[in-house]
Structure P
Amino acid sequence: MNWKQLKSGTDIRGVAVGDKAPVTLTDPVVAAIASAFAAWLADKKKKSLSELTIAVGRDSRISGPRIRDAVTAALTKAGVSVMDCGLASTPSMFMITVDLPCDGSIQITASHHPYDRNGLKFFTRDGGLDAPDIDVLLSMCESGSLPQAVAVPGKVTPTDYMSQYAGSLRELICKGVNAPNYEKPLQGFSIVVDAGNGAGGFYAQNVLAPLGADVSGSQFLEPDGMFPNHIPNPENEEAMASICSAVKRTGADLGVIFDTDVDRGGAVDSRGEEINRNRLVAIASAIAMEGNEGATIVTDSITSDGLKTYIEETLGGHHHRFKRGYKNVINEAIRLNQEGVNCPLAIETSGHAALRENYFLDDGAYLVTKIIIKMAQLRAQGKNLDTLLEPLAEPAEASEIRLPIVEEDFRSCGQQVIANLKAYAEEQGWQIAPDNHEGLRVSFSKEKGDGWFLLRLSVHDPIMPLNIESNQKGGVRQIVEQLQVFLATQQGLELAPVTKFLSDTAE
């Protein structure tokens, strides 16, 4: 068994349904990983296994019940008590460690990945496990250093925590719009929720509707682990087109969309235009900086120049552009706060947003709740969300080209390409971004494309994503043409995607 193949950053991921590939998340594999987490947690908490309580939740995937049963059986055999939370969002499975007497939790999810995949995420009151912790769990499985069955197994207690979690979001809205709990502060608002048949349907039914919102235009609220309508992913073009169309069709004030396990969210304004990527970062920054004058906002590396201007000139804050990967931006924000920097928000353009006021938990439902509160506050002033976004300069063009690395040691190859590109950029007199923490970011004048590119190495895969933005029509192609001269000299890169892009954009 190659245990390391199951590691995906800070998660466990694998094949759970054998329709397309051999199953790697078999019951024995899942049981071993759950047992390893229990042993790791007992050591961390300085408790015996029989003193531990672990909450277990899952998203809507068809393999969820099977994996839940394997996890629960492994934990109880070791003497651990289990709170069975049933269908749950990933953020709720962190919050349960805050609100209820449990030592840790396991969420069964593979985020936006296809129906045949699944995985495990682990939480304690201190947050989600990090990559080195996952290495420890997998090493325990590999060595067989796992708890043995005990004479008295732990108990399983069905636990409806999602109702309490939804209640906390309702309370947040009531406080945010200064309405007593028994009033309906969202009366008169039409909000479309698209849950993508994941775990997010509760948001329409148990958060918005009880507060008076009209959610009749909502879609795909019923859990269906085959995801028959579209990929539950706010970054997916088809998914965003679907929610945009629903908002226009119903004349709603706002649309919100979640990924499968609700740790990411996106929004759509009343015109049916996406509040996503840079626009989502901008509006989240405006909300987070209220009462935090001059604060620092941490984002991932591919945010636009216009966003930096918005954060620093419109909002009066500081933009700290960091690495891709939601854990990277969250950990960087935590580090900055520990050093005394006022940093209330860490957000990735994928929709992962973590607010300091919410334990730096990336929670899509919490984010859209804050957006809804802001929408209600603005309406009371005769304004709307567009008011916040008017100063945001957005690029005329934006593209991403993903370059495969064909060398076996893809990480060393990618790092060498970036080093070579830095030297080449300096020779060409290109403007290298001084505040970049990942790959190489280069800006171009109006004559040479009026924009920028960022070439970096993927966090997990043998891919070099190339992100390009321009403030003028044809600018992205102009920048790619200049970069192609360099890329053609590099060993180990597959350049077909660049060639295809230039062919597709030829006049």
Structure Q
Amino acid sequence: MTDQPITDPFDGSVIDVVSYDTVEEVDRAVRRARTAFAEWSSQPPVARSDALMALADRVSSRASEYAMVESRQTGKTLRLASEFDVPGSIDNVNFFAGAARQLQGLASGEYDPDHTSVIRREAVGVVGSIAPWNYPLQMAMWKILPAIAAGNTIVLKPAEITPLTSLMLAEDAIAAGIPTGVINIVNGTGPTVGEALVGHGDVDMVSFTGSTPVGRRVMTLAAQRAARVHMELGGKAPFVVFDDADIDAAIQGAAAGALINTGQDCTAATRAYVQRSVFDRFLTGVSQVFAEIRMGDPRATDTDMGPLVSLTQRDRVAGFIDRAVASGARVTAGGQLPGGDLAAGAFYPATVVTSVAQDDEIVQDEIFGPVLVVLPFDTDDEGIRLANDTRFGLAASAWTNDVYRAMRAQREIKAGCVWINDHIPIVSEMPHGGMKGSGFGKDMSLYSMEEYTVIKHVSWDISARSHKPWHRIIFANRQQ
């Protein structure tokens, strides 16, 4: 094992020290999961449901502690962690506690005269999951809950820079009565621990959330043994503003949708396409809101936006802006690294960029920072075409007071979620997942249970005849 410090991106202070696991320890975790699977998968749904409800109680009792740790390891504001991450995670636990009792197949029936067909829905087996660093607690929940509610066991690798709330969750799972081996956490980097997990021969399914290049590598490893794969590979969400929209609402929505979690959100609004007749008004308004965003101590009540997750991520975001400006882009808010007390932290200001080409990297590539690109369009056809002009397809929004425009947008924009006159809200009952380069499969909702179960057809003979009528297609002279 190697001890690694977990640092606060606000000031670089060490929060905790964790040990990175070895490849051998990954193997032991998978074997624990395999051993636990037989008993856990055979439990009646009510037993798994009761265990999850007990887990919800445990997490609820430590909600403030979870929120503080989440804020410190990621740099997100304590307000976001307290009012979004933690309560959303608790709601997820409660939802899947109920969902565990809703796994059903089709009713039995006779589809030919001699057989009764029964559909069984069964757990896949051992799930190997890799979660990202932007929402460590929520992403751990999204991976763990549908898997174990369906009767699977899981080995989860959280991001190496934000593992602390996943480790807390594992502790609370044991305290809630979830058997040892059902939930396993391994720590370490992707090229070592992650690849050992994804490539393990006894992992039946892989679930990954992260970047597209890493996702391709994960799929390659899983494909070598034809393992089931669930992928969420990020996004580049368009924010389409038609000329009849409530522009003030769109301005506020763009700011909130682009800056949540300092823009480190795969569904964040990143590309605002605004119809030309209202473009100047929108650009001026959204630039003013961005310029007024207060950066600072994530635990302070008057802070709007904390730091990015690391200095590396800050420099990555700054690189996008610097290259865009060098190519002729115009920055109307932000765009400069802060000085003073914020210079030592991983801070980057809320930034608005315009006057760039549709094929520029700042329009096409995922930045994962507090950056909104604003571009004009003329016709409705052009607005929807530009929205779809991306390899991603995770989320989008359209802003209009015309029901026909709204219906067209939700139908024609290629994304797993399309909001109308809002951007970002999610609920446990509705699925999250993308299309195109954003991956496949769903998190949250009952639809996610499809990812973690297999359908088995059981056919019962009801004729009680040793010589079946269909045997004559095999035996030319067999007496019936």
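Here, each number is a calculation from the coordinates, and none is a lab measurement. Here the structure is a predicted model, which is why all the values come from computation and not from measurement. Cβ atoms are built from the backbone, for glycine too; each structure is taken alone.
Values as computed for the structure displayed
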quantity: Source structure (of P, Q) for log10 I(q)/I(0) by the Debye sum over Cα atoms at q = 0.20, 0.22 Å⁻¹, for residues 357-444 alone, computed value -1.11, -1.30; calculated: Q
quantity: Comparison of P, Q by mean count of other Cβ atoms within 10 Å over residues 109-116 - largest value held by; calculated: P
quantity: Relative contact order in percent (Cα under 8 Å, 6 or more apart) - highest-scoring structure of P, Q; calculated: Q
